[in-house]
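J.: Following are the structures in question.
Each reported figure results from applying straightforward, stated rules to the coordinates on display, with no laboratory input. Given the structure is predicted, the values throughout are model-derived calculations rather than measurements. Cβ atoms are built from the backbone, for glycine too; each structure is taken alone.
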Structure I
Amino acid sequence: MDKKPIIALDFSTLEEVSAFLNYFPNKKLNLKVGMELFYQQGPQILYTLKNDGHDVFLDIKLHDIPTTVKKAMVGIAGMGVDMVNLHAAGGRKMMESAKDGLISGTQNGRKTPTLIAVTQLTSTTEEMIKQEQKINSSIEESVLDYAILASESGMDGVVCSALEAERIKKKFSASFLLVTPGIRLNQDENNDQKRIATPNEARKLGASHIVVGRTITQSKDPVHTYLEVLKQWNGE
């Protein structure tokens, strides 16, 4: 998956996805399929997007016992996605098993999907981790701890907010991916995201990939908005 912004397809039907993608004829995009779309449309949505030439990030956030996650990843590898994720909170054994499943499920001659671990959701606040998760450290420390565990478990990178990217980037090599959702333009509403940044801020903080959803998908002019996001992300 290249460095272009990843567009989160926040839709529930193939018809809605097709209508949105009609704004971008003959253009190869980085697209994220999340739970809403995948659970309602199934693997066929992935095959459709891949057949149209797009790169696909399956945002499925697996978190279960190691054996179950491994078997799920075997199946996901066969769907041809370019990137998939799980929760770092599932632990070292779960992450290692997931990697094994992806490798064994990848067909000969094809690249194993990139595997990244979710640290703390961008909807999570420091107050929440202390009161609900009973974590006494700061949210930045919690994210860094998960990133270290993910790296030690063989993950290709992590999902974090752009606000934590700078510190994580200093800790790991440039090849360790920092995928940052919660990206907004200045005029946008935050919705349910708490730890957010603009594309320009994310670039300066060291993100390797940005995920942009409603800012683009709910825009009156998706192409114009996408190009604005791309411009900021490229530092222009």
Structure II
Amino acid sequence: MKKNLILVLVAVASIIIGGLGSYFVFGNSNVNKEDPLPKQEKSEGLRGVYDIDKNINEKTIDNYLGRSDTVYRDVRMLMDSATWENKGGERELTGFVEGFEVVPYAYLTEFPQEYVDQKASENVSGLYKGKTLFSLDEDGNYVANYKESMEVLEYLFPKDKYIFIMCGAGGYANFTKQMLVALGWDKNKIYNVGGYWNYEGNRRISTVNNHDSKTKYDFWKVNYHDINFDNLTEIK
């Protein structure tokens, strides 16, 4: 009888310890996905200038992944033409945060001239100058280049969802948010969550492949939204 009691106590203790272990390993890794998101609050300093959120960013984003009311967008290019290495960044999309889909900002609209000049002063040149869904007019308004431009944008950035935007350092994400807001999106539903280069979480998916002693990139891992401009109807 005493032996049976000991076995029962050991079993109960194992269940309790296992449950606590699961809680600390898994249960505490995410905020309840039904909880309201914290209101947007700008970070301090230059990060605030880029409108990177103080509460949801590279340090905390893991806690907000997998929400059904949110879409996750990384607005870098697979291979950026700009010389980001001159500023400590990367041209290649060497990895991304799990759950983020890649929609290059460079395909959405042209870069403001002041941004091009700023990057040139920082020894970053070669920014993308190809086709885009929208152009900027002299007053800074976004003008559609194709009849389907708004349809494409609304599909990639659904208005009925919260939108978390990430890029390399936060600049492309900031421009994407500015564009969406200018075109009618609710600014309170769009979060600039910072830059992948500063990511501190545990949900990183690497695209780097060094198996053959030569660096290659497994871009097949990326949920990538290419825009085939040749299939769109240009507005002339």
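J.: If helix-only ellipticity at 222 nm (-39500 (n - 2.57) for each DSSP H run of 4 or more, over all residues; to 500) is computed to be -7000, which of I, II is the source?
T.: This figure was derived from II.
J.: Shifting gears a bit: If relative contact order in percent (Cα under 8 Å, 6 or more apart) computes to 18, which of I, II did it come from?
T.: This figure was derived from I.
J.: So if we calculate Rg/Rh (Cα atoms, Kirkwood Rh) for every structure here (I, II), which label has the highest result?
T.: Structure II gives the largest value of Rg/Rh (Cα atoms, Kirkwood Rh) among I, II.
J.: Thinking of I, II, which structure, once mean count of other Cβ atoms within 10 Å over residues 116-123 is computed, gives back 23.4?
T.: That value comes from structure I.
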